[in-house]
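Alright, structures below, take your time with them.
What follows draws every value from the coordinates through simple rules; no lab data is involved. Bear in mind that the values here come from a model prediction, so they are computed numbers and not experimental data. Cβ atoms are built from the backbone, for glycine too; each structure is taken alone.
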Structure 1
């Protein structure tokens, strides 16, 4: 009788470990899928940048430094890498794009250009989609990290090869601009 009880307890423990492992795998897959969603949105933004640069170049050819900065930031951002590398490169691209938009303010003809207005609206829409995808990714990352740090998973997660994952975080410049309300000018 004692051996049956031991085997039953062992079977329950094995089933529980399998269930725990599968739960963590599902969370890891959700996180990976969320990062793929970010990647899709970032690719759309990368595809939009050359059109925006060419439109600005038509009106502001002597702004070569900023145009070059945007082009280089885009090239770096397209290289990919770890979540931290992508976040850092995308922050640099975001800062370069903010500089480009600031320069555009100095050219009334550019601001009135319908193509530029369309590209600006597309960029704004993409930024909102990227922010939503980043929130979903960070939430999936938080859920995953919490699941591997809580008992009893913490006892086995390392043995199964699961480790803490990094968030897709804003850099200081993006945090500052995100915390400010947008300026509206009706002049």
Structure 2
């Protein structure tokens, strides 16, 4: 099925945001990439902020759906963590940073709505990680004394940070779920 103009703009802009940053691309870049006039871009997205918001909202929806799929696929923490790491690994394989990690690096210069969505995205991931860790405690997969909020923060920080290091070093070596289990089990 052919990709419509709006979707082509969203895909091209997301790629640019994840590979060079929000501040580093313009509608002129999209004109070149998608092959349409700037007025056509403004028809779909009156401002760059509108475009950025549409990208992040779509990204959040895709990640939420992925989290639901991961939970339905397996009850085991190792499998759920593997599913979580997959998104980071897939992005690195095509030379892209995690979207909201890339945005967080530019937080001070982002428009207000993008700052809010970036915060909400990180919060949503932390809540989900905490939930799957709490579930793992209830299934006796990890110790009951595990501080799940702290471990969720450590896992997310490790994945976001390792993505930036791997991207900068042009190293495609991913962090896997077993490494995350070691973080969870560490005191």
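Figure out for me which of the structures 1, 2 the number -27500 belongs to, where helix-only ellipticity at 222 nm (-39500 (n - 2.57) for each DSSP H run of 4 or more, over all residues; to 500) was derived from the coordinates. Answer by label: 1.
With relative contact order in percent (Cα under 8 Å, 6 or more apart) coming out at 24, pick the structure among 1, 2 it was computed from.
Working: 1: 30; 2: 24.
Computing relative contact order in percent (Cα under 8 Å, 6 or more apart) on every structure in 1, 2 gives 24 only for 2.
Hey, mean count of other Cβ atoms within 10 Å over residues 33-40 derived from one of 1, 2 reads 13.5; which structure? Display every interim value, and only then the final one.
Values: 1: 16.2; 2: 13.5.
Comparing all candidates, it corresponds to 2.
For which of the structures 1, 2 does the calculation of semi-axes √(5λ) of the Cα gyration tensor in Å return 34, 16, 15? Value 34, 16, 15 for semi-axes √(5λ) of the Cα gyration tensor in Å corresponds to 2 out of 1, 2. For structures 1, 2, calculate distance in nm of label points 7 Å out along Cα→Cβ at positions 57 and 121 and state which one comes out highest. Evaluating distance in nm of label points 7 Å out along Cα→Cβ at positions 57 and 121 on every structure, the highest lands on 1.
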